[in-house]
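Computed from the coordinates by the stated procedures, all read-outs in this text should not be read as laboratory data. Just so we're clear, the structure is a prediction, and the values are computed from it rather than from any experiment. Cβ atoms are built from the backbone, for glycine too; each structure is taken alone.
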Structure 1
């Protein structure tokens, strides 16, 4: 059992400012010399990029659906052994989704800080805050932040009616200069923002100026999970002696750190390369093309002297290739970007991809691979028209929610392609079986 100060930052809804507040708290306490570890609840790639820059440490997912209770417990236990402070950014509203941020808080006894957008509220702010605090008895909302207040007087006004056990811990001013640019999938990637560190310091300064000196960080006890079953221990003991190439750049950036950790734990040598910078495909036994923004870098990918040819040669040798979301679009015959310009792609997956202005799909996913059940999520603004028949269709635990969908998994020889962003720790044995299934003789 390891103890560490911890806090889950949530809100009534998306767009309330959870990410900026979490980043501000992380940056502020890092500047005070504390070791801060930040986690993100639910599937997300863009917010963790910001939070990693703010904290100086990789940001892992805590997701009870994708990773499971024991996996989340392991991550928290390991973090508590090295950190002075653990912050967990929630997903959507506190009680939204199955599982929700509240479910995670209840599972691990994490106190909750509620961030509420106060820009269009006065005394009703207290009613909203009190509702969050009393809606479920198995979680503890310990304080509230009023975000985007218009003045000092407005900050005092929204605090009226808050009970003593639900203090206003900070009233953060509305300041357009503190906002970050966005695009269709959310925030612009951290690696594309040269002034991001200055922005994070400004957030930290605003937090330091507004936060109560009696901020109630509470100590939480984190237990280590039980040892995994013996076959899994053997599997994770370096049994996968492979070289696995992973594309990683602004076009292929949607990578969970836990996925790379798992590949290495399985014994694989992970070879990172950047196609849009002109890197050649490394000599490898298997390849992973993760999601990202290929539509923004289609010209660079098409102009690469060998990338598409290398992908074709890789598949012709029967080597495994997993292509997810943007990685899958890169393999299509063509990709039409949001401006209507069509770009020739690798042509290894029959069909044509088209970007659109409205959301195409969003939701958690569970899908049966031949090697076993895998979990992940989907979030995309593109569509793919292909004559291929799916080898499997995913299911969504929140299937009654608008915008949810069941994604297809396509297979061609040693290629697996889907819109799903798979979470490898959901089934290490299946991942090991696929990437180790080189059919080349």
Structure 2
């Protein structure tokens, strides 16, 4: 990782005051969410409140918590835009929008009838307990918020000049404390405020760049910055499309849909959120491209942020920094909370389930695991996305979608075999670096083997029935 830029000289007293006010208001919304926590004489209802806010998520809250949850990896996204330009909007935007629309139109009607609390529980109801346990393990690997721990660590390091490891510890400790404090409702209400801050901050940087600099600086960049594929081949680009499809088995999407007041709220909410994501992605991408024109030699993981802090007027710098902080916190708390919830709800013995203490212990364990894994990736956000995103997609995507489209066509053992085979092939492909030999990412052979196994199972069933 390149040297951290010194931003201390860019802040005025007004910027610091604005930043502190916004952070304090975020904490205020967390406390408000905890205050609104509804207690019941029933342990089952209390646990439903803890996990899903009692399934009372209204349309505005659904949209805002979903949008806010999705951008904790803003350092990774801005780095890709700074390095590759419009390619970022295709790989981190367009592919994902298509998946969101598929989820809203085709998946929500199929999952609503199960009334599950987590994606692994849904898997268990569809296939069986063995499938539920495997889905839980894969979901936790996907949910351990390594990217967002790294992002928060980079931000704290950039602001205070602390070591990267210490910065991650401080950030995760803060988020863990308030995630333990108020359950899912506190997460949602913190997202409510963070949504407005993060969206406003990123859009303002883009608008301010265009009005102050015009379009002339963009002409100084190579043409690859404005080509959808950038410097990449089609097969390398399509990997991101397949990773985007992992949204179809993303536990955060399912949790919000399970918590919504109705399937109609969930469907409409995802479509509205997609429009907001598009605006956000365009603003972030062009903001990072402008950054490349003004400070081309800056470390790419910091370039967008350093540029924004240079160009924005006094007061707005503090607001922007608070917006970036809110962006990361809103995703980190959601992933941390849901990873802990998944472990407590889907993996531990049934005699210990629905216990608040077990849920809290699980959440703290996930926080510690996140720190360890984030340190092992040495701050490489792109590597985390491609490694764990590919593994989860290979294991769950094809068998889950097939099970929803054709209920009852896969047994518990068949789902387990298919899912495990995809994960093993993807892991072996990456571990032995076959990508360099065959110029093919692990997601292709991993998903291919799941398709082949499912086809063989169906052919065998047809031939057996005819016999």
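Worth a mention:
- Entry that produces 76, 59, 39 once Cα extents along the principal axes in Å is calculated, selected from 1, 2: 2
- Structure (1, 2) behind the derived value 2.2 of distance in nm of label points 7 Å out along Cα→Cβ at positions 114 and 362: 1
- Given -8000 for helix-only ellipticity at 222 nm (-39500 (n - 2.57) for each DSSP H run of 4 or more, over all residues; to 500), calculated: source structure among 1, 2: 1
- Label whose coordinates, when mean count of other Cβ atoms within 10 Å over residues 130-137 is calculated, return 14.6 (choices 1, 2): 1
- Top of 1, 2 by relative contact order in percent (Cα under 8 Å, 6 or more apart), largest first: 2
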